[in-house]
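What follows is calculated from the coordinates using simple rules that are stated; it is not laboratory data. What you are looking at is a predicted structure, and each value in this text was computed from that prediction instead of being measured. Cβ atoms are built from the backbone, for glycine too; each structure is taken alone.
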Structure I
Amino acid sequence: MNITMIVAAAENNAIGKNNQMLWKMPNDFKYFKNQTWGLPVLMGRRTYQALKSIALEGRLNIILTRDKKFTAEDSIVVQKIEDALFFAKEHDYNELIVIGGAEIYKLMLPKTTKILLTRIAATFEDADAFFPELSSKEWRMTGEEKFYKDEKNPYDYSFQVWERIK
C-alpha cells in the first residue's frame with residue numbers, strides 16, 4: 001500500500017499551535033479536498049478533535065490513538081498503524097493519505113512514499129507543532145507550483161510534491 005502525506009507547513013515547518021492551524025488559506029483547503037477525496041485518511045485523535053470531531057465527508061476516516069476508550073461514530077478508531085493499513089486494504093484502497101498531526105507525521109514518515117506539501121512562505125516562531133525535517137538523502141522534490149498571496153490567501157505559497165529516493 002502506498003502511503004502519502006498531505007500537509008501545509010511554514011518555512012520553519014510550523015503546522016499548528018494549540019491544536020489549530022496557523023493560517024487560513026482557502027486555496028490550500030481546496031487542494032486538500034481534491035487530493036484526499038474518495039481516499040482513506042489517517043489522522044491522530046487531536047487532529048480529529050480539531051475538526052470538531054466530525055469526519056471528513058467523502059473519505060474513509062481512520063483515527064489513530066493510544067486512548068483505548070476513545071470512540072467516534074463516524075470513523076474507524078485504531079490503536080496500531082497495522083490496523084489502519086488493514087482497514088484501508090480491506091476497503092480495496094491502494095493508497096492511504098496521512099493528514100496529521102505532528103506526532104502522526106513523525107510516526108508515519110518512515111513508511112511514507114510521497115508527500116504533498118503546501119509550503120507557506122512565512123515563519124511562525126510561536127508554533128507548538130511542526131512537520132518533520134525532510135532529509136535530502138531520502139527525499140527529492142519532483143514538482144512545484146508557486147502562487148502569490150491575494151485577497152483570500154494571505155501568504156505566498158507553493159504546492160510541492162516530494163518523493164522518497166529509492
Structure II
Amino acid sequence: MSGSIRARALGLGAAALAFIADQADKYYMLRVYFARHPPPVAFGPYLTLERQWNPGISYSLLSASTPLGRYGLLALALVAIGALLVWLWRAVSPLTTLALGLVIGGAFGNALDRARYGAVADFFYVHAGNFSWYVFNLADCTIVAGAALLLYESLISPAAPGKVA
C-alpha cells in the first residue's frame with residue numbers, strides 16, 4: 001500500500017473513530033447518565049457535567065433559532081466537511097491526514113446533532129474560581145486536537161507542512 005493511501009486510511013479512520021466516540025458519548029450522556037444523575041453533576045471544583053443545547057457554533061455564535069438558520073448552519077458545516085475531505089484526500093502527510101480526520105469526525109458528529117435535534121448537545125463545563133470555560137462535547141475536543149496538530153505541523157514540524165500530492 002502506497003504512502004498516500006496509508007495516509008488517507010489513517011485520516012478516514014481517525015474521522016470514523018472521532019465520530020463514533022462522539023456519538024456514543026452523546027448517546028450515553030443523554031439517554032443513560034443524565035437519566036440516573038440529573039444535571040448539573042459536579043466532579044470536584046473544576047468540572048461539572050451539564051446538559052446544554054448549542055443552537056449556534058462555537059461559543060453560541062451565529063445562534064440559529066429558526067429552521068432556515070439551522071439549515072443554513074448545517075449546510076455550512078457540510079460544505080466545510082466536504083472541503084476538509086478534499087484536503088485530506090490530497091494530503092500525503094500522515095500527521096495532516098490524522099489532524100484532518102479528527103476535525104472531520106468531530107464536525108460530522110456536531111452536524112448530525114444539528115440535523116437530528118436542531119442544536120448541538122454539550123456536556124463538559126470546566127471552571128475554576130472566576131475562570132469559566134464554555135460547555136463543550138467530545139466532538140469539540142477532537143476538532144481542537146485536530147486543529148492543534150495542523151498548527152503544530154505548520155509551525156514546528158520539520159516535515160513539509162500539509163504537503164499535497
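Work out which structure the value -5500 belongs to, where helix-only ellipticity at 222 nm (-39500 (n - 2.57) for each DSSP H run of 4 or more, over all residues; to 500) was derived from one of I, II.
Working: I: -5500; II: -19500.
Answer for the origin of the read-out: I.
Comparing mean count of other Cβ atoms within 10 Å over residues 12-19 across structures I, II, which is largest? Write down the numbers at each step before the final one.
Numbers: I: 17.0; II: 20.0.
For this comparison of mean count of other Cβ atoms within 10 Å over residues 12-19, the top structure is II.
Please state which of the structures I, II yields 36, 20, 13 when Cα extents along the principal axes in Å, for residues 52-91 alone is computed from it. Mind showing how you got there, number by number?
On the way: I: 26, 25, 11; II: 36, 20, 13.
Going label by label, the one that fits is II.
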Answer label among I, II for the case where P(r) over Cα pairs in 5 Å bins from 0, in percent, calculated from the coordinates, equals 2, 9, 16, 18, 17, 15, 11, 7, 4, 1, 0 | II
Structure with the greatest value (metric distance in nm of label points 7 Å out along Cα→Cβ at positions 36 and 100, set I, II) | II
